[in-house]
Structure 1
Amino acid sequence: MLSAKSKYYKSIEFTTDMMIQLGLFCSRIIDFRCHFTATHSSGIAAVASELARLKGYNHYDCTLMRFAGYVHDIGKLAVPIEIIEKPSKLTDEECSLMKMHTYYTHQILSDIEGMDTVRKWAAYHHENIKGTGYPFGIQGKEMCEGCKIMKVADIFTALTEERPYRPSMDEQEVFEIFDKIDQDDEEFKYLVKLLKDNYEDLVAMREVEQTDAICRYEIFIE
């Protein structure tokens with residue numbers, strides 16, 4: 001059961017279908033601020049939930065993972081659109097502001113009871129077991145497997161979709177980058193192997209979800 005932490009709201013019990021619809025609604029608010037982010041959360045939601053399924057998560061937890069994918073960047077609503085749309089490299093100050101988005105994601109989801117698992121999966125996707133990630137610098141077992149699934153999905157989606165400052169990357173380029181990330185984390189490396197073993201299927205799944213998302217975006221801006 002999910003509910004807002006306020007005396008002015010009653011608890012509302014969500015079915016899994018309602019949760020997906022709510023997550024999709026939130027992703028549109030997050031992503032439709034500009035063309036370059038219009039499909040991002042939909043792609044991550046699809047990839048993260050499929051990686052969770054491949055890892056053996058049950059249907060409900062895969063639904064939670066999809067929901068977490070939809071809302072993982074909700075904190076970007078607090079980041080100036082000029083930074084999000086900037087086609088060139090960010091300044092140090094702009095980079096610091098951008099990194100705050102995961103903190104804001106954590107704070108926003110903290111206001112909803114029953115969201116502890118989703119909040120971690122969504123807000124910790126830039127953390128790592130060494131404690132050198134952001135926004136909290138968590139380390140070790142605090143970086144749970146679900147957070148790592150979201151991290152893999154986020155990196156994969158970001159690299160394989162077009163960005164204002166570069167084209168999409170091919171498979172070799174993607175895994176050259178993955179080979180440089182969290183090499184001391186066996187759990188993370190296994191998830192990357194899952195990604196590699198199912199690469200074409202995951203690309204196709206991401207493309208279908210993001211094609212639907214761009215169609216919704218084009219209707220929205222008409």
Structure 2
Amino acid sequence: MIDDVSAARRQNIAGLRRFLDLEQQRDWMRGETILRDAEERSESLELRLKYVARFEKLLRRPQAQQVLDILRRYGRDCIPIPRRTERHYWSVSCLPSTPGKALVRVNASWMELFSLYADGEDTSALFLVHLSDFTTDRSIDQGQVDEDFLERCVMRPEDVSYVFPRGEDIFGVKVRSFASIGKFLAMPRALQAIRAFNLTHMNRGRNAYQASHCYRLADHMLGDREG
């Protein structure tokens with residue numbers, strides 16, 4: 001009876017709190033714990049087949065291997081318990097039809113989290129994060145962006161720029177080149193900021209972009225495909 005009540009309570013909890021308490025989320029965000037994920041994935045065969053043609057089109061792009069390598073790293077390092085939360089709490093779209101001509105886009109709830117674009121033969125990225133994680137005084141003052149820190153996160157200062165999307169505490173970091181994207185993901189403060197933003201939106205409830213989830217891309221994000 002107690003187990004039934006606990007299960008019912010979990011069903012009524014929105015977002016990641018169904019699986020992880022706030023302490024577990026905070027420890028993961030700080031890199032202080034490794035979360036135990038599910039071994040099996042919940043899958044829709046119809047959806048897996050739906051975007052095969054788009055995925056094969058992406059593979060013909062010169063940036064394809066870079067995209068898969070970056071996504072594998074993003075899935076491993078930036079999304080908590082990605083197998084357990086796949087599609088329902090985050091999704092990845094292949095060549096999405098939305099404006100901007102992204103090669104891939106990762107979403108959670110109603111929010112874009114991360115996108116990759118063609119940049120000549122190379123790749124560029126847009127990371128959405130909390131502005132307060134990238135200001136010198138941890139405020140949401142757009143005039144306090146820590147530009148020195150941003151430049152240290154990339155290979156060359158010209159590889160980073162930023163935008164202010166709509167929203168009080170939302171900041172868009174644009175990173176050019178495969179090498180600089182890798183360095184940005186390796187910076188502890190930047191990685192923690194990415195994780196914090198992703199937790200915020202995965203905790204808001206079910207993902208609104210489930211129907212555009214590309215399982216072939218997710219296979220690479222979750223390490224179920226090589227190369």
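What follows is calculated from the coordinates using simple rules that are stated; it is not laboratory data. Predicted, not measured: the structure shown is a model, and the values here were computed from it.
Of the structures labelled 1, 2, which one yields 40 when percent of Cα pairs over 23 Å apart, for residues 45-172 alone is computed from its coordinates? Comparing all candidates, it corresponds to 2. Taking relative contact order in percent (Cα under 8 Å, 6 or more apart) as the criterion, which structure among 1, 2 has the greatest value? Evaluating relative contact order in percent (Cα under 8 Å, 6 or more apart) on every structure, the highest lands on 2. Tell me which of 1, 2 gives -11000 when you compute helix-only ellipticity at 222 nm (-39500 (n - 2.57) for each DSSP H run of 4 or more, over all residues; to 500). Considering all the candidates, the number was obtained from 2.
For the read-out semi-axes √(5λ) of the Cα gyration tensor in Å, a value of 24, 21, 19 was computed from one structure; give its label from 1, 2. The read-out comes from structure 1.
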